[in-house]
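Student: Each structure below appears as structure tokens.
Taken together, the values in this text are just the output of simple stated rules run on the coordinates, not laboratory data. As the structure is a computational prediction, the values presented were derived from the model and not from experiment. Cβ atoms are built from the backbone, for glycine too; each structure is taken alone.
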Structure P
Amino acid sequence: MSLDSPTQQASLGRIAALGPHIVDVLGRPVTEIPPGQGGMLLDEIRMTVAGTGGGAAVDLAKLGWGVSSFAAVGDDGLGAFLRFQLGRFGVDTTGLVGKQGALTSSTILPIRPNGERPALHVPGATSALRVDDIDEAALSTADALLLGGPETMPALLEPAGLDLIGRFRDGGRQVFVDLLAAGTPETLEALSGLLPLIDWFMPNDDQLRGLTGVEDLTKAALTLIDLGVGAVAVTTGSDGALVVRPEAGAIAVPAFATSVVDTTGCGDSFNAGMITGLVTGCSPADAALIGCACGSLVASGLGSDAGIVDLAGVLAVIATTQPDAAARIEQRIRAHAEARA
């Protein structure tokens with residue numbers, strides 16, 4: 001079976017994406033904001049689904065997973081766009097709960113010529129998600145859970161929310177967690193009840209340092225592991241990623257060369273690739289390679305849904321520098337798919 005075949009989605013399994021589903025409006029290249037009522041001509045403007053829940057959901061669907069989205073959105077036009085766009089990628093949106101009178105979380109991103117992305121953000125409905133908004137029966141059909149941005153959904157950090165996540169994990173399924181906002185000691189305290197329920201925590205380097213107050217990334221990751229997290233995969237920008245597990249040492253995984261257009265969504269795409277590798281039985285280092293390849297593809301275009309077409313294309317990126325790893329990953333994923341058939 002080809003990894004980009006129409007049957008791939010059914011054969012890999014299902015991932016639940018629970019977290020902020022955001023509409024991004026992006027324009028490039030923006031060198032300055034014109035004063036007064038001045039104007040500027042741009043090369044490109046796009047509107048995409050983004051966020052640690054929504055952006056990752058799109059990437060997971062492109063990689064061949066069945067995906068179910070769970071989040072609070074507004075009952076506005078942006079919410080309708082979000083549902084429509086996710087549906088185009090085959091994402092199940094029945095878990096998106098519309099909050100009457102609320103705005104859908106959204107961001108305006110003027111992308112600089114070097115790919116940097118200052119953000120103008122409306123928090124919107126995301127924080128209004130309640131535990132009883134989540135259909136536990138639907139959630140339990142997933143093989144793994146990506147909980148993106150738990151710090152933005154306070155109800156999930158209360159006892160009822162932690163119980164829900166614990167019951168999901170009790171079924172032998174992995175829980176992956178990333179942050180949306182910057183890491184702070186206060187955020188770490190708020191996450192204290194969640195930490196023992198996390199199989200893999202996947203922040204970026206700034207978030208990890210901010211959470212722990214520890215500069216060395218390996219030591220910072222081990223700090224979280226000491227607090228109950230199973231393992232940590234931290235993205236390190238143009239250097240790639242660092243994988244840290246208890247008693248296994250730290251593994252540095254290199255980034256892949258790319259022409260950077262926009263760094264929006266690179267972390268979300270790394271998460272989608274990392275999850276793909278781990279859930280299909282790849283080693284953590286190989287899973288991080290998939291994540292880094294996904295990030296390099298997304299950085300090459302405008303918006304968090306750019307670059308990635310399918311899993312075969314991601315493996316082709318890995319094969320440019322590590323053909324043995326690409327072959328090994330393809331074999332492992334094919335075996336996973338055949339075992340499910």
Structure Q
Amino acid sequence: MKLTLSDEQARFAATLHDLLDASDVPAASRAWATGDPAPGRAVWRRLADAGVAALAVPEKWGGLDASPADLAVACEELGHHAVPGPVTETVAAVPALLAALGRPATERWLPALASGDAIATLAAPPWLPYAVDADASDLVLVASPGGAVRAGVVGTALASVDPARRLFQVHDGASIGDLSRDALGRALDLGALACSAHLLGAGRALLETAVGYAKQRTQFGSAIGRFQAVKHALADVAVGLEFARPLVYAAAVTLAPRDVSAAKVACAGAAHRAARAALQVHGAIGYTEEYGLGQWLTRVRALISAWGTSSEHRTRVLATLSAPAEPWS
């Protein structure tokens with residue numbers, strides 16, 4: 001089992017990094033948080049041109065039918081740059097749901113998702129009780145535990161710790177189709193995998209920002225990065241992220257429930273450690289909106305509990321140690 005990136009995947013990640021670096025994602029995130037999705041949709045269009053939106057879409061619907069590992073590579077970079085919008089839903093879970101449903105849902109929506117003309121979101125109670133950015137999405141779905149998939153009717157907006165990741169209640173609309181429990185479980189596990197990669201990328205960004213600031217900030221006439229306590233804290237973050245990455249790519253190979261849950265737990269813990277260390281290194285300036293560290297701090301805090309909490313995923317891992325677990329049970 002290969003747990004490192006191929007040369008092609010490394011080049012893909014570098015291409016996405018450069019694209020997002022040149023796209024002023026922080027400004028798009030600020031606009032998204034105020035209810036203006038236009039700059040964020042422009043970023044999504046550029047990502048679609050690079051093939052990101054088509055990764056999980058089958059070739060016959062205009063997609064790339066890429067592997068889950070390729071999807072994880074993309075989602076890590078999207079998390080690294082804090083791209084706004086329903087990332088996990090649009091690039092992973094919803095394409096998997098629609099592809100499993102078959103016609104007529106696929107005829108309308110999968111080509112639109114692959115081309116970047118549409119973004120989508122999903123609620124799947126009890127694991128996903130609310131839909132992210134439903135007001136800015138072209139397609140809103142609700143999936144029940146039994147496998148029924150319906151169009152979502154957007155309801156009340158709810159407060160979110162991440163202003164650029166708004167939550168909405170959604171109600172059942174017209175029926176779109178029915179899935180087997182296995183098909184639904186695979187789509188949700190693909191979403192949890194993408195969320196894990198997103199957390200991994202956000203943790204990387206926090207570590208890089210903290211290391212850069214530790215080289216600049218001085219106390220007692222010396223850069224704080226020279227202090228042992230700071231070095232050890234940042235080293236612990238780096239170790240946590242490097243230990244989490246192989247779990248993500250192992251889960252991408254198997255898509256087994258236990259492996260996906262292990263990856264989500266590891267990435268959530270590593271990203272949380274990165275957020276704490278980054279805030280401690282930055283001190284008071286890290287709390288300010290102008291500095292921009294908050295775009296990753298709030299994203300990490302929101303994603304830790306998204307797509308299943310760490311407690312829920314640990315329970316699923318434990319269940320599979322003695323007997324095969326039901327998907328998302």
Structure R
Amino acid sequence: MTESKLLEAAVAGNESAYAELVEAHRRALLAHCYRMLGSVHDAEDAVQETLLRAWRSLASFQGRSSIRSWLYTIATNACLRAIERRPGRVLPVGYGPPADPRSPLGEPLVESTWIEPYPDERLGLDDGPAGPDARYEQRESIELAFVAALQHLPARQRAVLILRDVLGFSGAEVATALATTPASVYSMLQRAHQTVEQRIPELSQQATLRSLGDERLRAIVEGYVRAWERNDVDALAAMLTDSATIAMPPAATWYRGRDAVVAVLKELPLSCGTTWRMTPTRANGQLAVLGYLPDASGTFVPNHLAVLTLRGPLIDEINAFVIATSH
């Protein structure tokens with residue numbers, strides 16, 4: 001059935017038609033809510049609220065906008081309400097200064113403090129921009145640095161930048177979604193640009209990955225995996241930039257500089273006798289590796305997801321998101 005036929009059936013109360021109608025937008029809506037909220041779990045809740053509100057108000061949809069625009073309007077406002085209820089999320093590098101590697105790792109903070117990683121397989125995004133008016137590529141707009149920069153914006157500025165520059169909606173559409181004027185949208189967008197451009201690197205990870213090519217990227221990931229599985233700190237040190245950082249959310253502690261990172265790795269995850277299994281993956285449009293440790297029965301269970309940020313062929317940031325285990 002065409003979208004118009006599905007819409008007609010959904011308005012008449014056909015839940016299956018409604019489910020099919022919105023399914024094509026679900027993954028992109030999840031990515032949108034993740035950009036707004038910095039959390040996969042919060043994004044899932046916002047999408048559920050969006051689809052429920054859309055179903056309940058479907059009879060009032062009069063076709064003045066596209067279904068896509070209508071759904072994003074509902075989703076954006078769901079996210080704005082969520083932001084009002086909780087503080088913004090950050091990465092450890094945005095929470096406080098770097099720690100001395102001789103100091104013990106700090107206690108974990110509540111999960112809602114931290115930006116969460118976003119597994120690429122859940123994105124359902126194409127490469128490139130979402131439309132001719134979009135300023136950022138879709139994958140570029142879920143990179144950790146970009147999502148972290150977005151969290152520093154006031155909520156409505158964040159919404160304007162995402163709707164306009166990531167999703168490519170017109171100024172008039174954004175104004176309608178936020179119940180404001182195109183002039184106000186333009187003003188908020190200019191302020192948002194100033195904040196975000198100061199906080200993101202000049203070269204995105206997407207540009208870096210393309211410049212290196214598949215073969216060199218494969219070598220980087222394979223080298224990282226070998227170093228961890230062999231507890232080879234020296235090999236890993238050779239892969240780092242001089243100013244490399246490592247963070248291990250939900251701990252707030254993070255470290256800067258190759259020597260500091262090496263000291264922490266020797267003391268903690270790569271101490272002698274630790275048996276790791278590492279699996280390459282992708283998260284936030286970036287290289288990532290899932291680390292496993294054996295439990296009491298010898299079964300390897302997920303321990304952390306390390307999202308790697310490259311500067312050229314070297315690793316500049318390791319954000320190792322520790323995976324909570326249930327007991």
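Student: With helix-only ellipticity at 222 nm (-39500 (n - 2.57) for each DSSP H run of 4 or more, over all residues; to 500) derived from the coordinates and found to be -18500, which of P, Q, R does the value describe?
Tutor: Q
Student: Oh, and also: From which structure (P, Q, R) was P(r) over Cα pairs in 10 Å bins from 0, in percent, for residues 191-238 alone calculated, if the value obtained is 22, 30, 29, 16, 3?
Tutor: R
Student: Give the label, chosen from P, Q, R, of the structure having the highest value of FRET efficiency 1/(1 + (r/R0)^6) of positions 55 and 247 (r between Cβ atoms, R0 = 35 Å, to 0.05).
Tutor: Going through P, Q, R one by one, FRET efficiency 1/(1 + (r/R0)^6) of positions 55 and 247 (r between Cβ atoms, R0 = 35 Å, to 0.05) is largest in Q.
Student: Suppose distance in nm of label points 7 Å out along Cα→Cβ at positions 199 and 271 works out to 1.6; of P, Q, R, which structure was it derived from?
Tutor: P
Student: Kindly point out which one of P, Q, R the value 1.0 was derived from, the read-out being distance in nm of label points 7 Å out along Cα→Cβ at positions 279 and 311.
Tutor: Computing distance in nm of label points 7 Å out along Cα→Cβ at positions 279 and 311 on every structure in P, Q, R gives 1.0 only for P.
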